[in-house]
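Visitor: Take a look at the structures below.
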Structure P
């Protein structure tokens, strides 16, 4: 199971929720150490923390563990652990940080630097504010939201339509590599779903086109969903000027069929965490059905502009 906790950036920095994730799972007691710190997979992203755990751990046990006050010894030790981690940040981690800075138009948004002036009192206050049931979703073993727990009880169905004006493109160069960021600063789940579908359409078309040309296909499109942005990062412009309308029709039907078997639903729980909207399979299918070839060509025109 996964416990998703919405954890807002602190002063545009991911350091505080990252440090908290380490602290709440750590224990100097041997049994707890191997049960939680070594037995629970914790990851902090831009805007949420994911705690993955399996039986025999129960939801109540995990919830009890992560809401306990943090000791000064744990706080001091984990600050050193995080500092060591951040000294060895990967290129991919640094790149995502740069992307986020560009999209938010602020250099203050960072993930791979130690944030100074963080006290135990501040971390405990952050824990009390965000490690609360109204900020949590429980994801069951079948990767479906548990609607009997916390935020799952108050989710709403899909709200509103997507707005073309929400989608934009930014260019940047990082360490002499050129990147394109196709993104939306989303208002609702619809804005995310349309860009997610576009990524699948473009990737599939490139795969088919290069295969027909007997060329090797390299998937260069990556997706990132944060509490503010959903974006696709492209290492280089796709070698297409258009997607054939016939291929669009084929892929749309292919996608709709896959949805019936819960394919392409991976972002739905995170969308629900951030927007409060849950899109079930029939709603997801209905949304995709109303997307047109002209919609996709409009988005592609942004990439090729």
Structure Q
């Protein structure tokens, strides 16, 4: 598991960190990553099968006071990129992702090592996406609908919109509609992604059946705050660190089993599966309703 970056809160300042660490599940030990080419705040990261790829950053230029007296942060988004190869122990600075607009992006990786950078449902209008293969970016159109999720296939990508699922034909540089979501069911909130399905908090679980490209609806998860849902072989694991619960199902996503975990009151944790173990790291401690603080909490356990 690779962990990188974050921020130090120094009064009103948010100071980016550029330290990183690798955790060995087998040995139970941490070792440091060398610093990357640039510090980053609010970056997006993904594993492309051989490298740890970082794309995007946020520059906080201070506070903006509006005419009505309210204030907000002046955030500027960049699309700079870098990749870390654990075999060589080195970072490679990549050219920025050639995406128009000023807003947050998402990343997805397919089975060939390609990475697609795309505008997220929280982002500002963006006209294009971009595919990274090795060190080269190629632009493609943005999905027809602002995606709530992009899923990497063995070779290629699917974009899940509010109503329709699209497949990217990279050779033709087009997104082709492949399936409709169940009638009357749309995403009211940003979901958590897995290559086995899509979980939208508060509504039933949706499963994308790949490569058949059918979309089916299944019973809802009994979780209030889903930090992450990941697939490891035929097992799908969802984690609710705020209420201290873990849910497990098989790839059919028809019935879930639940157990308690010793992590409570924390939101926005990083969750991953490594060699049959689930790892929960970091997040915001909100166990005291009057305060919100960052935490470096760490828990690992065997997937039941």
Structure R
């Protein structure tokens, strides 16, 4: 029942990302000292999470059935259907030569500026963003739901939302967002490592592993580099390279092989992540069942 509801009625945390981002921009409207930025970040996180935690606690005490509480929490945490629509829309728009529609569909899922991207750049950005959004928007909360229940899933989702809201990739939040980035890396460590173990059962494993471990050295965030490098190796494409965040160009090293990504790789990446996530969750369910028996 819960899974069906998640597919049919997905709720998105992106609205909270926008709200928190606006609040952060009002607090940090210019470059400030590192200590001021970190202290402001900690205080803002406290002011956001405490009222939210109290509301969730009150809701838990009001609902008549615990399964209803779990369903509502998972509806908020899991964003599977949004990723499916996203991959299809960008793929179809690029195949039709409609780069404007492709950029419109791409924009909510990436932090980089999309206005100057070519068709190949749009495909590359979509291929890179799908694994990261799959992990942050679906697998991390699902993993912690399996391990710690609905409250674990909600806590992980709040960390994901706050990290997106104050991403250090945005020059304004380069220091302000470090605290949230650290929390996100912590909460994503076990899920990403577990998912990567599932990746090992796929095709082109040797090439993909080589690309993944090379990417760990070249990418500023080693967990992100691990996943992006693996996808580049599996798809036989090149990822990485320069991108623009709020007018500032950042150059990432190229990852993977030599073939530039095409629209078809967007759908292939989506299917790869979907299958891997479902297999990983199946392993968790089997492990929990074996432990109970």
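Visitor: Quick check: 1.3 is what I get for distance in nm of label points 7 Å out along Cα→Cβ at positions 58 and 282, calculated from one of P, Q, R. Which structure matches?
Guide: Matching structure: Q.
Visitor: Continuing with the same structure: P, Q, R: which one has helix-only ellipticity at 222 nm (-39500 (n - 2.57) for each DSSP H run of 4 or more, over all residues; to 500), as calculated, at -13000?
Guide: This figure was derived from P.
Throughout, read-outs are computed from the coordinates displayed, never taken from laboratory work. Since we're looking at a predicted model, the values are computed, not measured. Cβ atoms are built from the backbone, for glycine too; each structure is taken alone.
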